[in-house]
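The numbers here are math on the coordinates, done by the rules we state, and not lab data. As the structure is a prediction and not an experimental result, all values here were calculated from the model. Cβ atoms are built from the backbone, for glycine too; each structure is taken alone.
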Structure I
Amino acid sequence: MAEDVRAIARAAPFVTHVTRFGRPMSVRMTAAGRFGWVVERGRYGYAERHHSGVGWPPIPDSVMAVWRAVVPDARDPECCLVNWYGPEARMGLHQDRDEADLAQPVVSISLGDDGRFRIGNLERGGRTEAVWLRSGDVVVLEGAARLRFHGVDRIAPGTSTLLDAPGRINLTLRVVT
């Protein structure tokens, strides 16, 4: 699967997006599938093409096998967002709610160094819980958990030798339409 991710990055190189507040994100992104997640003129959303103009590469079979194993009744994903977390990268608490069918699950696959995943509530604020995700861990957000706020607040460099550099890759699969 790590080699499949390298192939995705060769076809659609990682991008550092800028938030709507004008700050660069600490997480670098690319994608596979029909759609990728992009930031254009301060607006977040899905696009059928990488910022370079090329279409996104297909979602690899190794990744699709995980989706089909953990959510066999779900529609096939249309987007595999690939996030690269360097040792200092973070992803603030957010909801995945830009998809048309929120009844479809979101599946997350961790590769590389451990990352502390934090999950909260359906509303912003309140108590959160944290769990360390290790390389190979899979998280499924579906049903009541589908719209919980979640994020990554720490990377533990050196806890895996899977990747060529310290850091973590998170593959997030979802149905967009």
Structure II
Amino acid sequence: MEARTCSESRVVKTSRVFPNDVNDHNTLFGGKLMSDIDMTASISATRHSRASVVTASTDSVAFLAPVHQSDSVCLESFVTWTGRSSMEVFVKVTAEDLRSGDRRIAATAFLTFVAIDDGGRPTQVPPVIPESDEERKLNESGEVRAEHRRAHRRQSQEMAAYLTTSRPW
């Protein structure tokens, strides 16, 4: 399987923030942004694997600065690290005040996707080749994040064993 560069999976989506996108503080709803992050990241994962993908986890979303109604919001995503069938996708969210041109990193996120075959089983993905300094830094630290994800998943599975599915009402 031939390796692919991070840039081959890069997705850039820019949109305006409208009144129906904001909360009581006149800033972008976190849930709206999280939905856009997942959608954009899924395209990157599909481009990299050229297979159907499922979201395995949203590893982290760091909201770093508010996105205002007068801003545009730009999401940039790409595959940073791969396992056998899993892909880590990084998403950088940049807000821009459209009047002043001031830009700021509003959020960052890491998500994991698994490529699946037509039978719904995990399928192998190509390795990723970082090219820029940003891509190399993210790729070099990918294995550490993958180990954290595995540990967190084990903890979540252990906790799930204690949870009930009975209705409390």
Quiz item: Suppose you compute Rg/Rh (Cα atoms, Kirkwood Rh) for every structure in I, II: which one lands on 1.02?
Solution: II
Practice problem: Please state which of the structures I, II yields 0.30 when FRET efficiency 1/(1 + (r/R0)^6) of positions 1 and 73 (r between Cβ atoms, R0 = 30 Å, to 0.05) is computed from it. | Solution: II
Exercise. Looking at distance in nm of label points 7 Å out along Cα→Cβ at positions 49 and 129, point out which structure of I, II has the largest value.
Key: I
Self-check item: Label whose coordinates, when helix-only ellipticity at 222 nm (-39500 (n - 2.57) for each DSSP H run of 4 or more, over all residues; to 500) is calculated, return -3500 (choices I, II)
Solution: I
